[in-house]
Structure P
């Protein structure tokens, strides 16, 4: 056997892929990517795929973006990595300065990590230690929203509420307070996200009334609960939550790992509500999908609670080997350069409005599509058994997965979240590319669920 053949078999001999039942790969072997350009991926057999999900939401400006490519290549000839304890590097310093100009007001300190879950772990530990060092050792719990997702390390799982990821690990996890999240598609108050006063916020108020004094922080995915099926809720909810946290002394963590860097139509989802969290976590689009890096961003007030003589034992002793990696920072700097020199938001606003209309015309008309929910370029459609009652499909039939398989066969990477399928494309995708994605998604949908 030639070593450049049979990639799929060689992959399955050794590799355990993430977020998958590996037995499924018997019928749907891994697609081995050979190269990428813009919104497109090309496998080792020459077939092309439209990456409408930005390779798990992180590819911000297309594969092999020439500006980001050049920045990483240039950095590679200077410095590939350096320890970040008592050392720094030019790229990390410049990146912190650039990010300080765009993050919500009051966020000033940047703690570098190497992936999204790590950023969340750092945020949780910061909050716990902050209260311990400011005279409130009783604040040891965390609140989170139901159906939330914040990563898959044990601390991050403990502030998530999706059984798919967390249920079997309950004996290992912290016991936290889970607040019923907004569900605008199946609103228990009979409202919709465009016409409500966030009546569902009463669940948060009740939880705070009962548990605020023992709570260090509440962590939320602002406006968009991605792994819950792209559930979108109004900015008013965040405004109310900020006010409630201010009244009770509970810190607010905004997990912007999936929503940051333009995904919701603004630089950060918090910007829609005009609020600043006490801590914000960022990753994914931070480096344009090039290299793993995350940052936990916080305020001077929280930072100052850790600033003391060494003998006081107040330092934040939390580190990652690849924190502040110069190559990742160079990619992130190139991302910021693109935002500053190209009309990304202007074009995205036009394309998002156009995409909504096209999907309503082409996808929402299907009898099993209950809703198309959208924010920025993110557009998701939920498959249901009954459009009027919103009755879900039988999950055992894995209808969303079948649509995904059919879409792949046609050259569209359209990954499902249960029976929700979504577009989350590169921000610089073109209308013809979006139109092709709609055509292929509609074709796959109608093959699995004929009208």
Structure Q
């Protein structure tokens, strides 16, 4: 399947099913973009994602529920797929990051990575009280930059990377204790980035960042730092050649790359260097647009482009970075861990799909945090067919075509098209021009149907 434009969304972590904050953010945005592009004749676009199998949040949640980790993972993964389907969110390609072929690819990719990027080794740390490995969700504390509460990964408030060594009041995420000891036989690896790396990445992605102030602020405050490459743990994915489990976010990058290779029609049964060469030699290599949550900005705006530069894969450098902010309920972030969530499956039971998608689209937190609100209908129901070749309809179509460029796209602009189109139809009807009004209503109704909006 050749796909000159590939839209990538983050893999949801199967430590719980989707809530409305997930759906209203990158997933609905990406789905609306792909549907609009195809409605206007751009068939060579594909929506790519997968399931985030290897995060430490999965066994952590299973333990809290008293569940077997594997059974919980499989059950939740199927629930997430059901939630996507229930809201009409379609993925053209879903990477199976547990398949034997993918794991062979990952072995080759990590071997190449560790040969091309300097990696430092250290001793892993465990909680002095409960002996849990101190990494990722097993570490809680406060961000030293903005004081937001955070896990060892990335601060969701300012996007700064977090490590146990530098977090404030870091404690064990399992038992709450603050002491640690070195694990005698546990080894970890880290990647290190200097100011030159950060400047190089920002120069590369600045155009794709556009006007996103959160990402710009992240780069302005991002100094030399380190990030875990591997951890001492019994859960995760374990490529050959590194001690312990691979950082799940590094794995996510390679899952995205594997999907891009597959979408581009490249046989993935080759060594990693051969795959990179095949991708770069394509006559029309695919363009990449990332749609993601703003709390993942560090990964999609810095880490992934950094890896692409070091591995020499220009096709994995994004042409557009579309970051969503947080959906709110009662002025607080939608969050299952904070007991402030409406589950997608529960919302789906409350009304017709187009109306629910319209409400989520109207509440889409594209540029800032937004409260969820139920929207009114966007387009009148049209039972007669009218010509949509009026001058106004052609102008509307031209506006929509502009939105099929990822950097120009926004859900807000789509909703604005409906609002202005409805106003124009009402004006035409009041002026006695029923044919013009019918043409506009017909086009809006057809567009709403294709986007699964009401």
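Read-outs throughout are calculated quantities, based only on the coordinates presented, and are distinct from any laboratory measurement. None of these values were measured; they are calculated from a predicted model. Cβ atoms are built from the backbone, for glycine too; each structure is taken alone.
Some notes on this structure:
- Per volume of the Cα convex hull per residue in Å³, the highest-valued of structures P, Q: P
- Which entry (P, Q) yields the derived value 17.8 for Kirkwood radius over Cα pairs in Å, for residues 167-310 alone: Q
- Each of the structures P, Q was assessed by mean count of other Cβ atoms within 10 Å over residues 23-30; the largest value belongs to Q.
- Here distance in nm of label points 7 Å out along Cα→Cβ at positions 15 and 439 was derived from just one of the structures P, Q, and that gives 5.5; the source is Q.
- Which of P, Q yields -10500 [helix-only ellipticity at 222 nm (-39500 (n - 2.57) for each DSSP H run of 4 or more, over all residues; to 500), calculated]: P
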